[in-house]
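> Please go over the structures that come below.
Where a number appears in this text, it was derived from the coordinates with a stated rule and is not lab data. All figures in this text were calculated on a predicted structure; none of them were measured in a lab. Cβ atoms are built from the backbone, for glycine too; each structure is taken alone.
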Structure 1
Amino acid sequence: MSGFRHVAIIGLGLLGGSIGLAVREFLPGVVSTGYDADPAARQRAAERGLTGMVCASAAEAVAGADLVILCVPVGAMGAAAAEIAGALAPGAVVSDVGSSKRTVAEALAAALPGAAIIPAHPVAGTEHSGPDAGFAALFRKRWCIITPPDNADPAQVAALTAFWEALGAKVETMSAGHHDLVLAVTSHLPHLIAYTIVGTASDLEEVTRGEVIKYSAGGFRDFTRIAASDPTMWRDVFLSNRDAVLEMLDTFSADLDALRTAIVSRDGDALFEHFTRTRAIRRSIIAEGQDDARPDFGRSDHAGG
């Protein structure tokens, strides 16, 4: 059970809305308030009841809250924090849901000097965005990584951990730098590759866009799902986690060159060894419960591979 009594959510899209709905379902005694910079999003959030009260300003939303969660694109974190700087309750914990942690922590610390800042990243989401995209079960059995600074209050870290566990998440703590390196390879690089592959397909002159869409097998189709993710969010992620993404991109480029060399030289043994190793990783992901082992990822429409 979370020790927080009043949660304020700034940004009522997929993640913010899902937090609000999960709080309502799993922490019914906790007060929730919310705000979104988009008036249309605020109206829709109120209609869906994403938070107990949808406020007209960020300052109004955080008044009296003992936990504030910023659910805005990582490039907007500093500005969002500045909006609430004068309205935070004494002792309130400020957290976030950003996919990169080092630059977010720096932006929040600069905007909110002296505040208790404990960044977090629920590793959950879909390709959908906006106030209609949220649902209460989004975090169930998903990881939430908390990256407390060295001076964080252990009791506040424990309270934030309990909050995410109450929403159904599994929680792990690590340094912001390590988080950014891990996520660069497990999330950010795959998105970059997906955007590239789908963009390449749309640029081909020899194959029409209609053929690409009509004959999309499972592999390309899965890339299009990833490439449909929110453009603003992912632009900010790549820029904010630039160093780690570039490091992983260099490693990937070297591995891709090695595979190209194997194909050019008809080195079947090298290809087979590589594919066998990657297949083992896939099986480990399924064993960890991070994906579905059923055919076609458990989809009802088996559309070929």
Structure 2
Amino acid sequence: MTNAKGEPVSLPASPLLSFDDMRFVLALCLEAGKIAIAMRAGVDISTKFNAEDLVTTADKALSELIMKRLAERFPEDLVLSEEAPWLAANDGRRRWIIDPIDGTKFYVDGSGKYAIMVGLIVDGREAFGALAIPARDVAFMGGPGLGAFVYREEALTPLAGAVSALDSDYQLGARPLRLMVSKNDLNANPWLKELPGVELVTASSIGFDVYELHLRLADLFVHIRPTLGYWDTAASGAVAQSMGFEVGSEKADFLSYGYESPTHLPHVVIGKPGALKVWRCLFEEHCRRAAAAD
């Protein structure tokens, strides 16, 4: 493999996956993305838990395809999907967690702000992830200690450039903190609008949000309500870490993946180095003000 300058680069050595395994998963996401685009015009749409929780025939078809291919490639692993029953198996197996279309409503509305995501969980942590953004013809793969790779214009290359820390301009109040949050989370937490020195950026699907963090369109992403599933973060969290972003919560410097329920209860925070500390300060200040108001 070569970098953008045509220079040879060394590939990551991992006891978890070969580089061919990683490329297989990325290629599977890219294939699923092409199928999603082809299916969109005639897709059937239904709801799951509420009017905004959409599922389509494309979600289900891609889920079946990806689960089948992963099970064939990794027969000793457990393969799970948002569109399949959750298995609370604590049997030591590695877990592949699939979001066949992350952000179905953005797939349906034509904005293209959705992603195809496959993540690997080992010992309760993100180990590897691949995500494709079909509408932007770009995809990423990576994980902690594995490096980050971008697929663009039919070429897979290492992702160059380190993520800068939250800079001194923000710390000194010279520019606002660009905080990415969904409309639903903002409606549920209107106090976010009152945070001093903060510019709110509208989030979409979490895979697309990591892509926009990569494009430097925001400093950090936060999801406060306990509504994110493991399929939302398994791949995106691994890829974000490989890019140099912090991934954690208001309580810990990491996300945990249990067995009984596939839902994250703490906040999910992804951002530049220093983002976790900044978010905790903002949230603690809000809690103090709320307590004083009572």
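> Given a value of 35, 27, 18 for Cα extents along the principal axes in Å, for residues 33-120 alone, point me to the structure among 1, 2 it was derived from. Provide the component values of the computation, followed by the final result.
Working: 1: 35, 27, 18; 2: 40, 28, 19.
Among 1, 2, the structure yielding 35, 27, 18 for Cα extents along the principal axes in Å, for residues 33-120 alone is 1.
> For distance in nm of label points 7 Å out along Cα→Cβ at positions 169 and 273, which of the structures 1, 2 scores highest?
Working: 1: 4.0; 2: 1.9.
Evaluating distance in nm of label points 7 Å out along Cα→Cβ at positions 169 and 273 on every structure, the highest lands on 1.
> Could I ask something else about it? Using helix-only ellipticity at 222 nm (-39500 (n - 2.57) for each DSSP H run of 4 or more, over all residues; to 500) as the calculated read-out, with -10000 as its value, let me know the right label among 1, 2. It would help to have the intermediate numbers written out before the result.
Numbers: 1: -15000; 2: -10000.
Answer for the origin of the read-out: 2.
> Given a computed value of 5.2 for distance in nm of label points 7 Å out along Cα→Cβ at positions 153 and 257, which structure among 1, 2 does it belong to?
Numbers: 1: 5.2; 2: 3.3.
Going label by label, the one that fits is 1.
> By the measure FRET efficiency 1/(1 + (r/R0)^6) of positions 97 and 201 (r between Cβ atoms, R0 = 35 Å, to 0.05), tell me the structure among 1, 2 with the highest figure. Mind showing how you got there, number by number?
On the way: 1: 0.65; 2: 0.85.
Going through 1, 2 one by one, FRET efficiency 1/(1 + (r/R0)^6) of positions 97 and 201 (r between Cβ atoms, R0 = 35 Å, to 0.05) is largest in 2.
> Computing Rg/Rh (Cα atoms, Kirkwood Rh), for residues 225-280 alone for each of 1, 2, which one ends up highest?
On the way: 1: 1.14; 2: 0.95.
Largest one: structure 1.
> Let me ask something else. Output the label of whichever structure in 1, 2 has the greatest value of FRET efficiency 1/(1 + (r/R0)^6) of positions 89 and 177 (r between Cβ atoms, R0 = 35 Å, to 0.05). All intermediate terms of the calculation are to be shown ahead of the outcome.
Details: 1: 0.70; 2: 0.30.
Comparing 1, 2 by FRET efficiency 1/(1 + (r/R0)^6) of positions 89 and 177 (r between Cβ atoms, R0 = 35 Å, to 0.05), the maximum is at 1.
> Continuing with the same structure: Given that mean projected area of the Cα convex hull in nm², derived from a single structure, equals 16.1, which label among 1, 2 identifies that structure?
Numbers: 1: 17.6; 2: 16.1.
Of the options listed, only 2 reproduces it.
> Then there's this: Kindly point out which one of 1, 2 the value 22, 16, 13 was derived from, the read-out being semi-axes √(5λ) of the Cα gyration tensor in Å, for residues 65-160 alone.
Working: 1: 22, 16, 13; 2: 24, 19, 11.
Value 22, 16, 13 for semi-axes √(5λ) of the Cα gyration tensor in Å, for residues 65-160 alone corresponds to 1 out of 1, 2.
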